[in-house]
Structure 1
Amino acid sequence: MSSRPASGGGDARGRRRAANAIKESMRELSIQLSLLNHQVGAHLELRDIDLSCLDTIARHGPLSPSALARSAGLHPATVTGILDRLERGGWVARERDPSDRRAVLVRALRDRSTEVFRLYAGMNASMDQILAGYTADERDVLASFLRRTTDAGQAATSDLAAVTRFAPEATAPGVVR
């Protein structure tokens with residue numbers, strides 16, 4: 001793989017074409033990952049949002065319910081219902097925070113994680129195979145691009161959430177101002 005765009009990338013039109021192709025591929029990837037996550041959730045009998053919250057807890061936990069709500073962009077009452085379902089299913093446990101016995105932390109239970117890993121095994125194997133075709137330097141560029149794209153997505157989400165908090169009527173579907 002070359003880190004140069006296939007179009008040569010030297011001219012402005014070639015750079016725009018390459019950038020648009022990358023953005024389109026990212027949208028397609030987002031859709032495919034959403035569909036994959038939906039299928040994984042269906043096999044585990046988890047709602048999409050429950051699976052997303054479980055992933056956040058597994059990667060960043062233990063977390064307080066309010067930290068999970070902020071991270072997921074959800075109302076705390078919504079998170080309570082999600083945590084109730086995850087706890088009933090044996091996916092998470094709520095425990096007292098050792099540094100503040102009044103607070104609660106939520107942690108993912110490891111005995112169920114093998115089910116999740118098994119369902120993602122095909123995608124993980126495919127990614128390993130794809131990445132094997134790149135040099136170490138190219139993988140570093142890909143990792144950097146994905147990190148920076150994720151950061152940009154987080155910033156855009158935060159910006160949009162701030163607008164929603166301060167002007168909810170401006171985000172109503174079909175409303176043109």
Structure 2
Amino acid sequence: MGERVVAGTASAGADGRAAASGEARFERGLKLGGYIYGTILTLSVIVAGARGFPHSPTHIAAVVAITSLVFWIAHVYSHALGHSVAHEERISFPELRAIARRESAMIQAAVPPVVALLLGAVGLVRESVAIWAAFGVGLVILGAQGVVVARIERLGLLATAVVVAANLALGLVLVALKLLTSH
């Protein structure tokens with residue numbers, strides 16, 4: 001009888017660790033999704049901004065920052081409502097804070113391209129160079145995010161290349177749109 005309890009306790013401990021590991025993986029996946037979404041959003045806004053403000057990386061950076069903030073608020077709000085409905089209770093402040101923290105990945109994803117744009121805004125590089133640098137930074141980030149997905153999923157070389165290529169292809173479509181709309 002004692003052996004069963006010990007074995008059951010060991011099994012419960014293993015199950016608890018597996019559940020915690022699964023929850024951590026789930027959170028990591030959501031955060032990574034937020035980074036990818038945020039990067040795609042940022043590149044899309046840069047495309048539109050470059051069309052509207054081709055000589056003003058300051059305006060483009062502001063539009064990217066404001067758009068990221070607005071989308072973050074919308075995501076936090078919608079996920080909070082969804083959480084409340086799914087759990088049949090009002091959301092608590094700690095739960096809201098956790099959602100806001102998780103969804104902050106989309107704002108964080110905008111930071112490197114905005115920094116590239118601001119280099120042009122302060123005159124360290126030409127405006128056009130800053131805009132293209134923001135695109136380049138975004139594409140590098142998309143590629144790196146593909147590698148992160150592949151590593152988490154323990155994908156082989158071919159599957160890793162496919163994931164990275166898919167991320168980059170989406171980014172390159174946005175670059176193509178910029179080229180088509182600015183000429």
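Miscellaneous remarks
- Here the criterion is mean count of other Cβ atoms within 10 Å over residues 35-42, and among 1, 2 the highest value is seen for 2.
- Among 1, 2, structure where helix-only ellipticity at 222 nm (-39500 (n - 2.57) for each DSSP H run of 4 or more, over all residues; to 500) as derived comes to -31500: 2
- Relative contact order in percent (Cα under 8 Å, 6 or more apart) derived as 17 - corresponding label from 1, 2: 1
- Each of 1, 2 could give semi-axes √(5λ) of the Cα gyration tensor in Å, for residues 43-130 alone, but the derived value 25, 14, 13 comes from 1.
- Structure responsible for 34, 24, 16, with semi-axes √(5λ) of the Cα gyration tensor in Å calculated and labels 1, 2 on offer: 1
A short reminder: the numbers here are calculations on the coordinates, not readings from a lab. Note that the structure is predicted; figures quoted are calculated from it, not measured. Cβ atoms are built from the backbone, for glycine too; each structure is taken alone.
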